[in-house]
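Following are the structures in question.
Derivation of every value follows stated rules applied to the coordinates shown; laboratory data play no part. Treat the numbers as computed from the prediction; the structure is a model and nothing was measured. Cβ atoms are built from the backbone, for glycine too; each structure is taken alone.
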Structure P
């Protein structure tokens, strides 16, 4: 039985968008995300990546 890699994303800035897309392209899943930027806290990571919602809301890392 093969298990899906589960990733926790720390930071959702410009460079992180590429890594989050890569995670999904390779068949893994993001299970949580945090950031310190108030502009992204409360947003779905899919919205940040420019794709459909993923059901993962960015929380405050403070």
Structure Q
């Protein structure tokens, strides 16, 4: 009898779910700042957004290996 893999079936989907919520929030803020002329803040939000997804995807790839 095999054991249930909590990390693969519970934790990873929650990580992806919350990362998507943060991603959409940051993208909305980035668009708002860009449209209001604050073009200095927008690249930093984009960087944080990409960094979050690199971390999340690396967790998924690490688990599959």
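State the single structure among P, Q that was used to calculate volume of the Cα convex hull per residue in Å³, giving 77.
Among P, Q, the structure yielding 77 for volume of the Cα convex hull per residue in Å³ is P.
Out of P, Q, choose the structure whose coordinates give distance in nm of label points 7 Å out along Cα→Cβ at positions 4 and 36 equal to 3.2 when calculated.
P
Which of P, Q yields -7500 for helix-only ellipticity at 222 nm (-39500 (n - 2.57) for each DSSP H run of 4 or more, over all residues; to 500), as computed?
Label of the source structure: P.
Hey, relative contact order in percent (Cα under 8 Å, 6 or more apart) derived from one of P, Q reads 32; which structure?
That value comes from structure P.
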